[in-house]
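The following blocks contain the structures, represented as structure tokens.
What follows is calculated from the coordinates using simple rules that are stated; it is not laboratory data. Quick caveat: nothing in here was measured; it's all calculated off a predicted structure. Cβ atoms are built from the backbone, for glycine too; each structure is taken alone.
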Structure 1
Amino acid sequence: MRNKEFEIIDVHTHATGIDILNFFTPRIPSTQSLAELKGKMEASGITRAVVFPFPGTLYYNPKKILLENVWEATGLEDFPYQQENLALMAEIRLRQWESSLLPFLAFDPIEKVDQQCRYLARESGYYGIKIHTLATRSSPADVSKELISMLVGRNMPVLFHTGKQENALPQKVVDFAKINQKLRVGLAHLGGLDSRALHEAIKVPNLFVDTSPFLCICYFAQHGIRRYLSDDIFQTDYGDPTGVLLNLSAFLGDKLIWGSDEPFSCFSDRRGIIVTNFSYAEQVEVLKRLETMGYSEVLRKIVEENPKRFLFG
């Protein structure tokens, strides 16, 4: 998909290194290279993508987490995501892909926070912060005033993973955004389609909602799979993903930003069973249908105008 009139920006992808928790389970995906991501983008006509490391970090011992639920340092890193962030930034620079790949650095609000903040203060060339609440045992309320102040000062956003776990509930992101209105805040995964969170999101000026991974979310909703979704979901016909995107855009307006969560379009569970098996091209096909159906202006808002407001203010 290529559009000469506007950019197509994917606000939610992962690349470089491995997802150490998935690798040791094992589950898929456990890795994706930057070159793979870049190839998918070029094949699908995506102009730019926000990219962050995988959720799991080498800082913690994955076997201890998976077998004992004990979060023990490996000694491989001085602080969480040290090497993951370094490798991501280094490869983008070495390959000179700065114009198409926009790194968000991963952050753990629980462990070695001061050291992480000092690293972020020294670093340049990144566009925001990603906090995976599940992988870091954290909630938005754990984010330090130091990090918030730094992000506001640098005019950078923060994006939060959301899920059904208590610490990852989308309402916690909504509440965080209400308290920190000078900071642009992203709520990932459509907040599991939680009706209350989405209804409140439209009233919070600094809050944005990403669609990742859109086809997976539609599939879960259509088939009544509530493991990954709210028990009280936004009501629409999830058998028609293009219609869902139109309805969400009409409801959320300038809040809705397109993200794929690539490579998590296809993933397995801990039993080794494939949960969803979509491709990046299939995710983009939904956008193509919007344009074919004559909704170019809606498409432009979701893939360019709103993402740019989230990224740059």
Structure 2
Amino acid sequence: MVIRSFTELERALKGTRPLRPAVAGAADPAVLEALAEAQARGLIDSAVLADDAALLHPMLPPGLRARIIDARDPATAAVAEVRAGHADVLVKGRVDSAAYLRAVVARETGLRASATLSNVTLAEMPGLDRLIGATDNGIVPLPTLDQKRAMILNAVPLFRGLGVTPLRVAAIAASEKVSASQPATADASALTTEAAAGQILGALVDGPFGYDVALSAAAAAKKGLASAVAGRADLILFPSIEAGNATVKAWKLHGHARTASLVLGGCVPILLNSRADGAEQRWLGLLLAAALRAGQAAAL
């Protein structure tokens, strides 16, 4: 069954093994509210909270099952808890994003499993009959061809957990024609060729497409583009972090989208929320972490 909304995803995951998050910088009201909500919904069992204990203790929601680690470096402490097997998902709280990612990618002590870490945001929008994904909108500034390929492969298990197989990926650019002056078009064409040759397992890739062609079958038809991906994309592969970031913010601001994000390519799911994200976006991120785990298990 293809999951088409966050409500459907939560229903599908009912009864699965709860997550055990480790939170870097947990003394944040939105983070603690999200953990309490996730626990109430059965998404998590208990949490490891790394932060200033004196600051954190008075903020704990009643009934939240948690172990507090008094940490001067919450990011490193939370990553260490994951590596020790005490947690199976890493969550960003009130820590600097750069410091958080440094702890994640540290050569000897981090959580990197892939050469490329990538951020995926899923959105549920009125008028769209499915969840739509965007990558990369948070980590890779100007992805190379190799990084774009890795970003697609990183996303395949997550979408498998949503029942989406194969994953339809639209590689977007400003034009549907390959042009030497627009490198994104050449990368999109190369990825399309690789996927058609079976070199990107689990994904159908097509492009270069404009954003309209990726999501609108009518736009694709008007432009004479027949494709298994055009108008049916599950994941939009952006040529730059600016394009992805601006588009996702537009979805939220103007498209009234519910969104959740996940960093892929680590040995566990990793949440990298913006400071502006509320409790809902954070517990929905944990929902995606559970979907990723389900998708990885389905591939075994």
Structure 3
Amino acid sequence: MPSPDVNSPSGLVARIETMLPNLRPAERRVAEAVLTNPAAVARESISALAERCGVSAPTVVRFSKRVGLAGYPQLRVGLAMAAGAEAGRTGRPMTAGIVGEDDSLSDIASKVAHAHANSIEETLSALDLNALKAAVRTLSSAEKIDVVGIAGSGLIGADLVHKLQRFGYNAWVQPDRHAAVTALALRGRGDVVVGISHTGHTADVVEPLRMASSRGVKVVAITSDDQSPLGLLADTVLTYRSKEPAFRLGAMASRIAQLSVIDFLLGGIAMRQAQPVRSALDSTFKAVGAL
């Protein structure tokens, strides 16, 4: 899937979110200010934004160019359009998902739910159906399936593996680099490895998958950035969109987006392999029910 179009309202914000992990520290402070409240930045002068972020005005200009725009005036216009489009689509301002220290528990629950719903909607709207179909075909016919993810992405991988096992597949989650390298050294043609990484830059995911690819293993990537090392390495890339509340309690929205992609995949596999999947589910339900 192509990178987000900075000339579209939603594409500009998505582009900044995707680039965030790879920005220089000063540029990252500008990006975080933009993502925290796009509508406010759209009304702000370059000197005011630079002072608020603790950076120079030239840094703000460099950031604007880094995301593909001619300069700060174009960034302000793009953010104003994005904020207006978001308010028109959801009925809420673009700041509605920001969790503040003074928010009540009710406010926090509402804002987190909004961020999660937004992630699912944005992931669905950005979904590359051809890539999803290719991933479903690849996984449906796999002899062995390994899923590699670190930390939070590893937990997402464990959920995928659990359901694939219930479907009757030989599937394993590899939660660290050593386990992944050991398992993938024994894989080859006919096998598939799924790599999960929000940034797509996690070396403990990328390098084991690079080794597996050299052995003829098909690589499926689940990431927010198809131009990342993981995205460029994979045979099939499934991307998602998510925007975390500024006051973060871990990668909440990205986790929901990753789970959505996994459920899209599982639904496709279940329909493609309806009879064997139904039979496997019946067997596992009976086994668990007998406990």
TODO: Could you tell me which structure in 1, 2, 3 was used to calculate P(r) over Cα pairs in 5 Å bins from 0, in percent, for residues 33-104 alone as 3, 16, 21, 18, 13, 11, 10, 6, 1?
DONE: 1
Task: For 0.98 (Rg/Rh (Cα atoms, Kirkwood Rh), calculated) the corresponding structure among 1, 2, 3 - done: 2
Task: Among 1, 2, 3, structure where mean count of other Cβ atoms within 10 Å over residues 49-56 as derived comes to 25.5 - done: 1
